[in-house]
Structure formats: structure tokens, C-alpha cells
1. Taking Rg/Rh (Cα atoms, Kirkwood Rh), for residues 69-212 alone as the quantity of interest, name the structure among 1, 2 where it is greatest.
2. Here distance in nm of label points 7 Å out along Cα→Cβ at positions 157 and 173 has been calculated and equals 3.3, so which of 1, 2 was it run on?
3. Comparing volume of the Cα convex hull per residue in Å³, for residues 477-516 alone across 1, 2, which structure shows the greatest value?
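Just so it is clear, none of the values below were taken in a lab; they were calculated from the coordinates. Everything numeric here is computed off the predicted structure, so don't read it as measured data. Cβ atoms are built from the backbone, for glycine too; each structure is taken alone.
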Structure 1
């Protein structure tokens, strides 16, 4: 062990940093070693913080993303310089576009070597410019220019990551600073600083105006976005919905804001939404949007005839969000309010009970929603019970829902496992579905499940992922095996980047570069992910018939062991009822959508 003389009243920054993180309640750090950060790892080995070791930095950032979604606090990623930092970038950008708080601490070259082009330095356009790689997507990127500045930068980093619209930040530290000594007082003085900022709420006057509009509306609808989950405002939303009997549509990221069996949940809007849900939002006279950006797919590319027709003489919009620039971004607002949704909904519930003590009843609407649900379920029954193999995706989802505990955490990836889940899969416990939204990153789901399991070790955690997504970083299995994390990965294996294959087949009548199968054996899924799992020391099951899937899943849940279930799936497209502008770009004359790729 390296021994260093410590000056009185000082300590190594690496030791001080670990104590600071412990003081903030950080229990886990995700990352990968490099010569620039081993001083921090050495200090961490003597601390109460557990380092979750990975084989690729993108796994670290996605796992940290999943961890933060479950805990509601900023996660921490420790990265090496240059290739380590760029490897992590995709996961950090995914967190940024979904507003997930994260603090990335990156080692850099020694401060006294800026511009000399030492090993792995990024300096082709400016000296000491590694931190600029993250500028387009983090809330702020700091380059620490003197060791004494690190304490206050760390304090600012956590505050910024968790406040307002949350998101990742980067703290870029020259490796020699981790071994430098600074006064303990620079860190100690931060202990008196508030670690959580008070969040803005609604004033009563604004709340009364909003409630008044909802009470006078003939066809009011709540539109819940991902901001509800970020604020963990599920109970407050339910209280408002129950008292005023307001129907709730949601965006992709708003999935699970209320249990899907709540009688007033309409479902997801947009391209992959249902025609019933899109009709309700299109026909609303007043729409209360909560923490939504009105993204393209959720809004049918903003075409007014499909999902939202907002403006004078049409639907009137009330929009509440913690971030001012989201309000009015895509649609004009009648009332815009900047507020934390948990705080705002508390005020709206109180005011609603004052203005309308008896509440509101809408039995016809409740009956209409129930009728739609029954009809929609019946329309999928044949596929949900089909014995076809490779399996129908609807059967995979139905068997998964039947086997999963009500409070299990599910991570999706992209493709059927995201779009189909959002449209057809019931989530019963708010906050238990983790979806890659804005960046729609293939490969998010498997490591996000690892992070979720670290955060909630007593809950069942399942990753539903396509073979394309799982193939991005199967080395996540090494981390699960080493840490003993009983995650279950269900690989919906269609030998393709299925959604894109369907799109290409529809518009170009081929699947060049989008499918994997060999011509001589089109139904043989390769590689064998169950065998790969076993090579990593994880349980691996390759399902050979539709009847085998549910028992295999139940056995995996009961085993308490990390398990990969590789199940062959027919590449049927997720049904769509909205619109997406890419269809017009590829086939401007119209009439072309998604078709099967068989």
C-alpha cells in the first residue's frame, strides 16, 4: 500500500471525496477503473460506499440511471478519462433526456500536462477540453482547475443535478488532484449547507383558477407526463383524479403514474397509443398537462387531427411543469404554471375539496372506459393465448404479467418491449416501470435493471428486452453474477432490430441490415443468449415452446438467481393508431405503415 505523509488539518482529496459522498447518503457508485481514478477506488475500499464494478462504462451509466429512478436521488458514476468518458456518454445522455439526476465524476490527465498530448488526452481543438464532450447534454460540466475548488463544485453538482428539472452533471478532475491534500475545513464547512432545496408550488389564486376551469369543463382530461414520476406525485395525482373524477391519459414516460386498473386511466396517447385514448385527448375542451414535453411520438408528430388539437376555439391547455421552457414549447397555453408537481397537486387537491366538497361523479365516463378496456382486451385474446412458436409478442406480455408480482420493477428497452408494454401491459405500482424515453436508447433496459435491483434488493426486477438491445452489452451479466443480483432478463428474440425491420419492409420491401437470421435457418435465433448467460455464471434458459415460457419465468422468480430467458418471438409490429412524420418522409403519398417481416 502506498503511504503518504498527511499534513495536519488536511487529507487526500480522494479520502475527503469519499467521506463527502457518505455524508450525502451515497451508498453505491457505478463505474469502471482506469489509471486516472484508482486513487478514488483505493479510498472507497476503506469507506462504507460499495463500488458496483462493470465491464463497460455504458453499463455503468445506464445502471446508475435505473438506480436514480428508483431512489429519486442523484446516482454517482466514476469514470476514467477519454474512452471511458465517451463510453459512458450514451447512458448519461439517456439520463439527461429523461431528466434523471446523476453526478459523473471523471478522472482526467494530470493538470500540468494540459496541451502536451499525454496518454489519452482530448486536445485536438483546445487544451484540457475533455469535459466539453458532455456539454450538449448535461446540465453543467465543470473542469476542476485547482484542488481547493473541488469541495464547492461537488456541492453545486449535487444541488444542480437534483433541483429544478433534474439531470446529469459532470465533474472533471485531473488525476493528480485526487492525490493532492487540501484543508479538511473546505469540506467540513459544507456540512451546514442544506442538502435539499425547497421546491416551488402553486399559490391559491392560481389553484382556484385551474380548479374552476376543470369544474366548468364539459370534457376535461388530465395528461400526465414523466414529471409526475420524477416528483413522485402519484398519491397526490390519484387524490385529485378521485375527487373530481378526471380521466387520465399519459405519455410514454407517464406510464404507471396511476395503476393501470384505475377506472379513470385512459392509456397512452400518440403513435403507439390507442384510438380511444387519442379520441379523448383530441376531443377534450380543457387539458391539464402535468410534467409533459408533448414529445413527437406522444403527440402524433403534432398533427392536429390525430391526438391533440390545442389552440383558440379548440382544446384549452393548462400546463404545469418545474421547467419554464417546457411550458408552451409545442402548444399554446391558457394557464402556465412553474411548480413542483407534488407540491402543486397537494394545493390543487386542497382547493378542489374547498370549492367542491362533494366531489364530482362521472359514471357514464367510467362505464365508457371500462367498455373500451374490455373490448381492447378481447381484441388481443387470440394472440395472448396463441400457442404459436416463435411466440406472439402479446403472449409473452400476457404470461409475463400473470407471473410478475404486482410491485415488481420492469425495465424496458426499445421496440415491442417498450411500445407494446406502454400500450398493452398493465403497471399496478406507480414508479415500477423504467423506460428509455427521449433518447430511446437500445441497450438501456438490461443494465438499468441491475441499478434498480441494487436500489431495491427486496423487489423482483425484470428486464424485458429485444435481442438487438440485449446484444448491445451482454457483459452486464458479469456484474450481476459478481454482485449476486437476481435480475431476470426476458429476451424477446426475433432475430432482428424488429421495429426498424418492420418499417423498412413496409416502405422499401426489404430488410437489408435490419435482420440477423441465416437464410438456411430463418427460425433459429443466434446467438444463444442462454448459453452466453451460463458462460458468465448466470442461469440461462432457452424456451422451446410457448407453453414453456411462463413456468420458466415463475421458476426464475422463485430461484432468487440472476437468469436469462431467451424466447423466440414472431416479429409482428406493435399496432398503431396515431401518426408519425417518418411515415410521410418515407412514403409521402401516404397509406404505408408497419408490416410484418416474415
Structure 2
């Protein structure tokens, strides 16, 4: 190869070189005629291309991968139907603030507006990139090959900085194949890989610490921003010193171990009476990395989870627009949670070196946990079959090591896990919170296992969620990923079926023929698993589940456990506005009785 050809590579080859320099290890996606130049470059790279059978699998897997690694994941998509197939997973990442860079092929630049094969141009020419504008942090259309380097650099910085999220880099296929010199990529080679995040000044920290120290009933309320900032140790250090009880949102679950003596639990609609009542009685809420979202706040109705105004709010978040969005805020601080908590701990120890102990509160929390477990024991140990969901969760927790990664979906596996499944390692539960996307959990487990191959990974998912994209099993088998998918099979879209039954007295379009024990026409998920080359087991008694999970962990092979389940409701002490919309002034529950 001559010197000139060594200096000039295709843009696709430059992209792969750039990804290697950023220590990208996996790219998730699906082939198409617009992106095979990138695939050709990847074939010569140490980066592994994780091929899937549907683009939504790629974006969900990349989402979970980024949650575990803490770095932006990369998705490679084909144009038009590939990009729209991918959109749900990208939007899910956006709503949960997960960093992701989507690189998408597009039609050739010289055919803009001529309506070539698969072009999106119904309202404007060369408009494919605009499909993602409503939910990504930014969408670029690359119109010149020499701009690719700086756009990629900006894309990664933007995805990972501030409030993280996905971005789109839309590339016409002829630009992928254009040969350019290394000059534009050399120019950014020494640029910083990560931006320094904002912290908090000592004066503000002293004000916050003083308010919390003088409060009668302060409560820390933490969200997923703590986990995104990898600030669990800093949070524990601060709340331990200040003696702050900790409530959390769904996305904040696992920010502290659930068995920490100061953890109250998850707030909101599916929260327990202890956590909701503690937040109602608080005179100060110290909120970190949370959006105060609807389900976490009982639709913002006073008297259920928060009494704000009344209770005063101190709110720390990396994104200014989150502060004061849903509740008035006394002190709002734009800062990285990790940096801010580190400063707050230092200042707190300077101001109050002896710290604060609240033995009566710790006793109350411990007694409440015992009472909840006692009230749940009958369900959690029930021999009924189809199984009680509480028993499924209890046996699963019993079988898993503390650091196992759990991906949830929607329904019992999300709401029940948030309420009554102990997370013992920060960041080990991956949940679709903002979008509540059915179908996230099973492909999410693929991304989690690739990011942490030495950890046990289990996907807790309903039969509705598992049925969304079962072809993810092909990828798992091809890569020999020892993932367990536990299908909580109630032969229904169970949560919605209960809601519909309560308000309308029927289950039209929400249940499937037959029952969980004997579905008339339902899929045999164990046989489907075996058809893909995975291990498939249909559980036939309550006592069979625990040994089956343990055996699946020991075998280390892709395994589907199809577990018939009774469609019992997740208990709740909070409120949800949709109940009032369906049955105004009737006090109807979210489930049939």
C-alpha cells in the first residue's frame, strides 16, 4: 500500500478508528445497504459488532450496556425502517438519561429529493434525521466528509455530559465511502475524552447542611441521577453522617442497598405506607438527581406522597430545567451529584463533627420492614400454582448473588421489584422508567451481560414483554451469553387487565385465551427458547422454581424459565390520576376486587 492510500481512508474506516481510540468495545445494530461500509471497517477491528434480528433489540441492548459501563454506547442503524425500528429503544434511553450515540446510514447526497429507495421526504428533502429530533439531545446530518471528526467528537461529549442522553449522527452512504486524509481526525486526537462536571461551592453547602441539621423531620429523596453520577458511596457517606432517612424514586432504587438501616423505600403509587407517610411528614426534602415524576409522586396530589408546598425542598440536579419543574424549590443547585455530595460531606463533618444519630428512626424503619415482610409472607411462601408473583420474586432474590444484574420490564416485574425486591449492589437493577417500555428487559439483559460478563444477569419479564422481541434469543445463543429470562406468565397484559376490569368490568384486548396454567393458544416460551438453541424450561410447580434458577446460574447457558403466574395486583398506598379519569368521584382501585 502506498503512502497516499495509507493517509487517505474511507470515512467509515476513520469512524471505526475513532471508536477504537474512545475504547468502544461493542457496537450494536443491524445491517442495511447504507451501512455495510462501516461493517466492512468493523470486520478488521477489535470492536465486536453485536448483530440482532430487529433494531429495537439493538437500541435496548445498547441502553442497558451504557447503564452498566457508565459510558456512551454505540448503535449502528440502516436508514428509514431501520431507524424507526430503533426509535423506541433510543427514546427509552432518552427518557432515562442514558448516553448513546446512534450512527445511521442515509440515502446518497446526490439523490436528495428524488425519492430513491427508502428515502424519507414526505415534507422535506433529506429529512430522515428529523425523525429523532423530539427525543435525542441533538441530531446531526453530516453533509461533508471533512466534518465527520468534529461531529463525532461533539456527539460523544454531548451524550455523556450534563443530563446524559442519546444523540443521532445521520450519515449519507456516499459519505461513508468517501476517502479523506487523517487531518481532521488527527486534530481532535488529543482532545479531552470527558468534560469536568460542575460542583457546589462551600457557602451553598454550608447553607444546605445547616437547614438539614436544624430540620425536625428531614428526608433525602434520591433518583436515578445518583446512579448515573456513580455517587452511591458519596450519598451513603453524607446520609450516614447527617442521619437522613432515604426515600427513592423507581429509578433511584439501589442508589443505596435496600438493607441499609436508613432506607425507607420507593415512593409514590406503588410505595409503602412507611415511605409515603415519612415524606408527607417531612419538613425538608433533600432531593438529589430526581425529576419528581408522576408515578413517584402519586400524580402530585397532596396527601398521598408529598405535601409540597408546605414541605420545603432543596434540590440538586445536573439539569436546570428539572429544578422547580413540579414542586417549588427553596434551594436549587445545578451540580453533578457525585461532586456535590462529596463537598456536602466534607462541609457537614467540618460543621458537625459528631454527626447525627436517629436511633428511634432506625428502629421504626427496621420494625416496618419486619411488619411488611410478615404481611407478605403468606404470598411469598405460597405453594399455589400458577405461582403468586410475590413467591416468584422471593425465590429469585434467594437464588441470586448480591451483585447479580436484574433487568425488569413493565408490570409486576417492575412495580413489584421496586417495592419488595431487595437490591444489594448499587446500579444492579435496570428498569425502563420514563418510557416504561414493554420489551426493554429481555434485550437489555444482552447489553448488561456483554458489559459485565462475569456477573449473573437475569431478566424478569412478563409474557407480554417477552413476546415483543423473542428473536433476541438468537443473538444470545450466537454469543453464548449465560442469561436467564424468567417469564412471569399470567397469560395477559396483567396490570392493564386489572385496571380495565376494575373500571369497566371486562378484560377485552388485555388478556389472552385460556389461563396462565393452560393457555388455549398461548406460545410455549420454553419450546421457543429451545428452537433458538437456548435452554427452555416450563415450571410446573411452585417448588420447582428456586432449584431451576440455581441450576440455570450454574449451567451458564442462555435459559428461559416460563413460570405460570396468578395475576394478583401489586399492592399500593399511593394514588394515580388515571383512576380519577376512568371513574371520577367513585374511589375505584387500580385493580378488580
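1. Comparing 1, 2, the top value of Rg/Rh (Cα atoms, Kirkwood Rh), for residues 69-212 alone belongs to 2.
2. 2
3. Once volume of the Cα convex hull per residue in Å³, for residues 477-516 alone is tallied for 1, 2, the winner is 2.
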